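Scrolling down, you'll hit the structures one after another.
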Structure I
Amino acid sequence: MIVNRLSRGLALTELGFGSSQIGNLFCEVSDDVAHDAVVAAWEAGLRYFDTAPHYGLGLSERRLGRALRAFPRDELVVSTKVGRWLEPSDARGQQDPEGFVVAASHRRRWDFSRDGVLRSVEASLQRLDLDRIDLVLIHDPDDHAREALGEAAPALSQLRSEGVIRAYGAGMNQAPMLARFVRETDVDVVMVAGRFTLLDQTAGHDLLPAALERGVGVINAGIYNSGLLSLPRPRTDAKYDYGTVPGEVLRRATRIARVCEQLGVDLPTAATAFASRHPSIVSVVVGLRTPKHVRELVSRRGRRVPEELWAALAEEGLVAPTTVV
């Protein structure tokens, strides 16, 4: 599998294992299936694994850490996130309200302060049961720009200079603020979710060119827009950006699928190929729940996609022309 290096040397495989789904996102998965998914990713050549405290209130971190114990630590890159501090909750018998099928044993509290960052990193190390975290991302600071840019980023920059972590960055579902991180801080990488896909290329307007200019790597996540692009024909009950798919978006996705079929490519294969088309992108992270999902992703990545497809989609007005050059 192709490996891409960030400016300070951290190496990411072209495909990364997204661990939100083994944190029981939207549906429950057993410990054994989650473990087997991580093992399948390793066996397929993936060496980059991403998680967060937010995913299942720490369940994703715990499961990922247990599964990775069997593999050489120096051959792995693990990233987690800061910004949501987990504090104990007394909501007995209730389920987590933020989409994860887990008991509400903790509640999330936004905290992008320096102290919050340090506490969060330490807690993640304990849940992961690892000796270090390679990459730490500032997670979803949409409504906390001042604290995230003024406290979280400098704190992580210092941890990097001290050798506690190897790299840091920010991860969001929007592009404009990530472009601020690229321009105003010394981040190594940013993770953009759902904003450079067959359905949404807004990251290509500003973020990706800025990252390329400044030598900042981009991790592209959410490439199926929460599942809408993950099947050959989009389904009406599919999720789109974590919610119900709007009719207009469903119709557009269906049109994209038809163009793909005409050129002998299924929709998820095209979505996977498109996700790495910009030269700033160093890894594509996909949420994976089972060994089958891992095998499907690797198979899609290995299929040939004709260049004519991108031109055809642009001619139909289905993707921005600047993304297919």
Structure II
Amino acid sequence: MRVLVTGASGFIGRALVNDLAAQGHRVRAAMRSPADIFPRTVEVVAVSDLARPIEWRPLIREIDAVVHLAGIAHAGPGIAEEVYDRVNRVATEGLAAAAAAARIQRLVFVSSIRAQTGPASPGVLTEADPPQPTDAYGRSKLAAEAALRAANVPYTILRPALIYGPGVKGNLASLMRLAQSPWPLPFGALSGRRSLLARENLIAAIHFVLGAETTAGETYVVADPTTLTLAEIVTAMRAGAQRGPRLIPVPPVLLAASLRAIGRPDVWERLGGHSVVDPGRLLAAGWRPGVETRAGLAAMVQAASPRKSGTASRNTP
């Protein structure tokens, strides 16, 4: 299969391109700053800033399928709503129109669970729940999904939960740094359960929907089958760093009050709330995730550890 991957140099894209190439697919990797980071069999092409009009036709010439990863990947401060809309919706709309005209066999759009919900949700999320995004990022992803559905192109939409793996950035990277420290952490009493998604499991889902005709025209939420509390997440990370849990059971009400007092109620919503995603529909369709969550979190920390062969690096600060 000839596959175009947009956002090919990103956290998901780089791993996906390497995996597709290793399985014998002919891959065209689109990125803003082309670099020699892939096997020789991969065709690397430049794509301009998605905030500007994109000419997609040359990029999809002689392509069978597209995996669209490019866009603003996370909600962040200081980004105007119209920028999210241009990058995440308008660019996707243009790609979908070009793909429809070129009769692409499948366009896989990697959206986000934030197109469906905020950082916390009281119930278990499935595809049947009405989308209720709470920020500009989520709204732009939901609008991009609608544009894709209207384009008359064979598509599959994936809404992944929070993704982890070696090289992760953002909130999970910050939590991993805390877990790697020797200090006790005040998360022992937090009972809210959360869904995560191993990058390898997302890549397996992309492979699956690319080859499964029954997934055309469908939208799936994607998450590891196992859910964990924050205490269990930190425990798994600390196991990867060869440390004990060292978790103090600070009452949640005190943690919540402390974070609100310093003007960070958003942090409490991410730490203390529930965010459980049920991937049952994709599992029933035939997706088989290979990474178990606790083992995946431990492996992520091991990959980031300065220790090698049980010996600390002399250059470790």
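Numbers below:
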read-out	value
Structure with the greatest value (metric mean count of other Cβ atoms within 10 Å over residues 85-92, set I, II)	II
Structure from which 18.5 was derived, mean count of other Cβ atoms within 10 Å over residues 149-156, options I, II	II
Structures I, II, by mean projected area of the Cα convex hull in nm²: label with the highest value	II
Given 21.0 for mean count of other Cβ atoms within 10 Å over residues 13-20, calculated: source structure among I, II	II
Mean projected area of the Cα convex hull in nm², for residues 125-204 alone - structure with the largest value, from I, II	II
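No lab work stands behind these numbers, since they all come straight from the coordinates. In this text the structure is predicted, and so the values were computed from the model without any measurement. Cβ atoms are built from the backbone, for glycine too; each structure is taken alone.
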